[in-house]
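Read-outs throughout are calculated quantities, based only on the coordinates presented, and are distinct from any laboratory measurement. This is a predicted model, so every value here is computed, not measured. Cβ atoms are built from the backbone, for glycine too; each structure is taken alone.
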Structure P
Amino acid sequence: MQKSILITGCSSGIGLDAARTLSQRGWRVFASARSAEACAMLKGEGLVGLHIDYEDPATFAPALVTLLEQTGGTLDALFHNGAYAIAGPLEDIPGDGMRAIFQANLIGWHELSNLVIPVMRRQGKGRIVMNSSVLGLVAVKWRGAYVATKFALEGLSDVLRQEMAETGIKVILIEPGPIETDFRKNAILQFEKWVDWKTSARAEQYRASLLDQLYKGSAKNPQWPASAVTDALIHALEKPRPKARYHVTTPTKIAALMRRLVSTRMLDRLVSRG
């Protein structure tokens, strides 16, 4: 029988590449996005485009009802993917901004998983794959809001994996490093929404370097294609005994090694140097 998967955040980047590739591999892909335009684009590609917005939990149940009607009540896998960053020093991130990013990057994932788990329990099997980040392994300044959500996701996934161990539901983390996506563009939108940098105690630092880091990025850091994540996802979905974690890209592998071998203070110094 054709296996089915629900993938979130499919308007571009990692989610879109995963949806296209898995469809080509014979999966029945339910690709979701936040906007009507993106859902229409997905449908135009022959995918089932569902409206799911992690910041709007009211979108979860209708999308899942539509999916289950088309699969006869089953779902083999869920790939959590959509997330964003609010760039800037933590002292400049307002509480409302922090609440919003936790809803988008963690709480919404938890709520959607809790709707899917009963379906997988009835089947006696299923896979929930969480797209985390190298920033779920090591903390980097100016990215604290995003780091906080990814560290929380790592803990949530580890506990859920333990709790689901006897159910046949496997919980897997993918931890990518720098991937070619619209991530920085989306981070700029969130920065402009939440951060009043002109009144910050660091206003001069923003002018001197922080704004350039956000708006121009860094040419010295290589990026990997979204397909690098999809390759790990395929392994996580199709291997009988998937790993608990998949480190994707060289920076993630180095970060994981440093986390084990280097003291906290030394790690702070190494990460601060870039």
Structure Q
Amino acid sequence: MNDLLPISAFSRATLLSANTLRAYHESGLLEPAVVDPRTGYRGYRAVQLGDAALIKQLRALDVPLAGIREVLAARDPAVTRRVLAAHRERIVAQRQRLETILDVTDELLAEPSAATPAAVSERTLPAVRAFTLTAEVREDDFASFLDEAYARLRARVPATSARLGALFPAEFHDEPMPATAFVVAEHGDEVLAGGRFAVAEFVGPYHSMAAGYRALGAWLAGGGFGLAGRVREYYLVGPGDGVPEDDFRTEICWPVQPLED
């Protein structure tokens, strides 16, 4: 075992602290070649220097431990490319989310009134027929789901001016939840029930629409009403209408019923 390095020397050679090496051992990412059963002292072989360098590089890129473990186990360039490609997609999604956060922050800095609650009114809406498409969707994927769903639904509705909307559960969930895209049509395959609704018309980009929901929540709390079914959104003005996002108009409709005393 002439090529065996004690943890102190291995730490210096890899520029990984002893504490980090112990953590990698406990996680199964980089196990020492030998561990003294009496003292617990760790020793590493020289061939493990390459693995340590790879781990250090991938951790610097924030590649998850599970991905690094997969790369080390396979030692296959194809696997490495797949793991890195998946990691890149995650980073791009994170960047897009951060860009959205910065955009909204800039909007509020430029015009704080954008955070002013939307006006809420109580209305009786009629039942309507519509073509629908439902899927289990996470919040972050609502936009892409709706885009794909409307492309399919519009093919069944000849009128390009058909009213677009979506239905969401009364209770919000972090995990995927049923979302229904719909296009109002006289001969639609589903009837959307009418009834008593609290309605807020929100003006602005979709990523800021939480302000409309907060306004409805405040109205509900003070009016003695409870939710009576799926929340409905109507997209009155939106993408494809030739207006900037700040001029998008969305009706958020909550079916309501009086709370029992």
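List of remarks:
- Of structures P, Q, the largest value of mean count of other Cβ atoms within 10 Å over residues 95-102 belongs to P.
- Among P, Q, structure where Cα Rg over 2.2 N^0.38 Å, for residues 55-182 alone as derived comes to 1.13: P
- Per relative contact order in percent (Cα under 8 Å, 6 or more apart), the highest-valued of structures P, Q: P
- Entry that produces 32, 21, 17 once semi-axes √(5λ) of the Cα gyration tensor in Å is calculated, selected from P, Q: P
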